[in-house]
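Novice: These are the structures in question, set out in turn.
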Structure I
Amino acid sequence: MVGVDVAAPGEVTREALVEDHAGGLFLHGRSGASVEAVRALVDGYRADAREGSRVPLLVATDQEGGQVQVLQGPGFSGMPSATAQAQRDPAALRRDAAGWGAELRAAGVDVNLAPVADLVPAASAAGNPPIGAFDRSYGFTPASVVAGAGAFAGGMLDAGVVPTIKHFPGLGEVTENTDTSEGVTDDVTGADAESVDVFGQVIAASPGAWVMTSTAVYARIDPDAPAAFSPAVVDGLLRDRLGFDGVVVTDDLSGAQQVQPWSPGERAVRAIAAGNDVVLASAQPGVADEMADALVQRAQDDPAFAAQVDEAARRVLAAKAALPR
């Protein structure tokens with residue numbers, strides 16, 4: 001899934017769709033364009049993608065609310081932060097989210113990379129750069145996060161938009177941001193942590209949702225690899241222990257500082273080998289060609305890895321087939 005800056009669309013994204021057969025498009029940045037203008041942009045990329053593939057293109061964005069809302073122009077509601085959303089009755093929040101999802105559907109968006117289900121301790125929220133500092137958490141208790149994230153996800157599903165529960169197994173205990181720092185490590189969260197149970201509850205209440213994996217390292221689960229590269233986290237904890245059999249997408253593996261020690265090709269291969277289905281190259285779509293080449297080469301050399309690629313592809317194709325058209 002390759003990114004495009006909605007305020008300054010780039011040719012490199014079209015090349016990734018046509019030449020590398022990328023199966024997904026991610027709208028990032030900030031846009032004051034109308035619903036109709038965004039739909040025209042999306043339709044243009046969908047037409048480009050059809051030149052390289054007969055498989056429908058998935059279109060995603062980040063429409064959480066608060067400081068993380070890509071689409072903000074006419075026809076898109078001003079969405080409060082997740083922390084503010086959590087103050088609403090869950091039934092009312094679900095209705096609101098269904099309305100926000102309907103706006104995304106009108107703009108041609110299939111997948112919302114939200115809600116955040118990270119459990120952030122209230123006492124350390126201000127010192128949690130990726131989530132707490134931006135009011136991205138649905139409160140600070142397991143019950144509040146489960147209720148708020150679950151209501152948001154349910155509303156998106158009601159509108160025909162696929163929600164994405166993120167960032168598994170949780171970014172609530174880190175003190176640095178994986179987008180801007182290397183070596184970001186959580187020394188607190190283990191497989192039995194409350195934060196992991198929160199994800200399990202939101203996942204169980206949101207059939208059809210996707211899950212996004214974090215790129216932080218979790219020392220008490222797998223100290224040797226970021227979560228998105230860790231079979232212990234993805235296949236072991238998320239799929240086997242929590243029983244999730246849907247689509248798993250990584251957090252950004254293109255421009256994030258946390259993953260720069262690995263080449264783009266290594267990042268893609270490690271992600272699929274760990275059990276992810278979609279490799280997100282949002283910030284720097286120009287690396288998609290290297291990622292695609294590495295996946296093909298590894299699949300040609302390793303039958304077991306080829307089987308993992310096939311399994312991931314089947315999940316994504318099933319997700320595409322289930323979308324309302």
Structure II
Amino acid sequence: MRVAFAGTPEFARAALARIHAAGHDVPLVLTQPDRPAGRGMKLQASPVKQLALDLGVPVAQPMSLRLDGKYPAEAAAAQAALLAAQIDVMVVAAYGLILPAWVLELPRLGCLNIHASLLPRWRGAAPIHRAIEAGDTQTGITLMQMDQGLDTGAMLLTAVEPIGPADTTASLHDRLAVLGAELVLQALDAAAAGTLQPVVQPLEGVTYAHKIDKREAPIDWSLPAAVIERRVRAFDPFPGATFSLGGDTLKLWSAQVVDLPAGHGHAAGEVISTEGGTPLVACGEGALALTQLQRAGGKRLSGRDYLQARPVVVGVRAG
């Protein structure tokens with residue numbers, strides 16, 4: 001199979017590596033333009049571009065693929081490159097650009113998308129984060145035949161992955177990346193054999209995984225402890241769950257839910273104990289033991305190590 005690949009982050013890199021290692025011919029990779037990153041804000045290539053260059057695969061980085069958009073010359077150049085590549089299929093994984101109709105219709109077998117949820121639940125940009133935040137006990141990978149809708153195409157293959165009580169977006173991401181890479185190889189083999197069986201997505205159970213925004217990072221202590229704890233794990237590694245305590249601006253990376261008796265009288269955000277070496281903060285319902293914290297510019301510390309460096313007075317309020 002001649003396979004064009006479109007993807008940008010580490011999640012997509014895993015799939016490109018497996019497709020290439022399996023012996024498929026990858027004549028072209030599409031990825032997002034280099035972006036400034038790090039403390040020096042120097043331009044950095046995406047993980048997919050870095051791998052493609054290592055593999056000697058040509059790379060195209062158009063700002064847009066719309067021939068009638070703001071960057072028609074870049075889109076036309078990408079179109080010419082795809083036509084010259086004479087591909088059978090395009091595999092798409094977290095690319096980050098909308099594919100217009102001409103792209104979807106160009107490969108003879110269409111465009112196959114690796115989506116990190118069990119569709120139709122969690123269509124959209126942040127399915128891993130939102131599944132953890134919602135308290136889902138399972139998620140997975142859906143291989144989808146792309147159409148012009150937002151993750152609305154027919155389902156081709158699915159694989160289920162459980163979500164553990166300690167899973168973060170980082171840990172779940174890594175397992176789903178491996179699972180997606182395995183599933184896309186199955187899909188390519190089935191496509192070559194003509195045995196893929198598209199299944200239309202059901203109308204029931206549709207949810208949308210809206211993009212994660214930095215404005216979601218501040219902790220609202222009036223929420224139930226279980227909700228905050230899920231958000232802590234969902235926002236690891238980005239954007240982190242943030243709050244202030246005793247003059248410090250902190251990120252909370254790990255916490256444990258603690259039940260409190262009814263009528264306990266503690267205000268939401270109040271530090272009610274430091275016994276056992278862990279700050280315990282009251283929430284709108286229950287409390288959270290803050291087990292891993294990070295000061296601005298510092299490293300992640302256990303609750304005990306943080307208290308040793310920065311003692312906290314019981315009764316102070318977290319902001």
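Novice: For the read-out semi-axes √(5λ) of the Cα gyration tensor in Å, a value of 43, 21, 16 was computed from one structure; give its label from I, II.
Specialist: Working: I: 27, 25, 18; II: 43, 21, 16.
Corresponding structure: II.
Novice: Distance in nm of label points 7 Å out along Cα→Cβ at positions 13 and 285 was computed and gave 4.0; which structure, I, II, did it come from? List each step's numbers first, then the result.
Specialist: Numbers: I: 0.4; II: 4.0.
Of the structures listed, the value fits II.
Novice: From I, II, which structure was FRET efficiency 1/(1 + (r/R0)^6) of positions 197 and 213 (r between Cβ atoms, R0 = 30 Å, to 0.05) = 0.20 calculated on? Walk me through the intermediate numbers first.
Specialist: On the way: I: 0.95; II: 0.20.
Structure of origin is II.
Novice: Same structure, new question: Computing distance in nm of label points 7 Å out along Cα→Cβ at positions 229 and 309 gives 2.0 for which of I, II? List each step's numbers first, then the result.
Specialist: Values: I: 2.0; II: 2.5.
Here the read-out was taken from I.
Novice: I have 14.2 for mean count of other Cβ atoms within 10 Å over residues 69-76, calculated from one of the structures I, II. Which structure is it?
Specialist: On the way: I: 18.8; II: 14.2.
Computing mean count of other Cβ atoms within 10 Å over residues 69-76 on every structure in I, II gives 14.2 only for II.
Novice: I would also like to ask the following. With distance in nm of label points 7 Å out along Cα→Cβ at positions 109 and 253 coming out at 4.1, pick the structure among I, II it was computed from.
Specialist: Numbers: I: 2.4; II: 4.1.
Answer by label: II.
Novice: Compute mean count of other Cβ atoms within 10 Å over residues 205-212 for each of I, II and report the one that scores greatest. Write out the running numbers ahead of the final one.
Specialist: Details: I: 20.8; II: 15.0.
Greatest value across I, II: structure I.
Novice: If FRET efficiency 1/(1 + (r/R0)^6) of positions 5 and 125 (r between Cβ atoms, R0 = 25 Å, to 0.05) is calculated from each of I, II, which structure is the one that comes out at 0.25? Mind showing how you got there, number by number?
Specialist: Numbers: I: 0.25; II: 0.80.
Of the options listed, only I reproduces it.
Novice: Determine which structure produced the value -8500 for helix-only ellipticity at 222 nm (-39500 (n - 2.57) for each DSSP H run of 4 or more, over all residues; to 500), calculated from the coordinates; the candidates are I, II. Before the final figure, lay out each step's value.
Specialist: Values: I: -12000; II: -8500.
Among I, II, the structure yielding -8500 for helix-only ellipticity at 222 nm (-39500 (n - 2.57) for each DSSP H run of 4 or more, over all residues; to 500) is II.
Novice: Suppose mean count of other Cβ atoms within 10 Å over residues 221-228 works out to 21.4; of I, II, which structure was it derived from? Kindly include the intermediate steps, with their values, before the conclusion.
Specialist: Values: I: 21.4; II: 17.9.
Derived from I, not from the others.
No lab work stands behind these numbers, since they all come straight from the coordinates. Please read these numbers as outputs of a predicted model, since none were measured by experiment. Cβ atoms are built from the backbone, for glycine too; each structure is taken alone.
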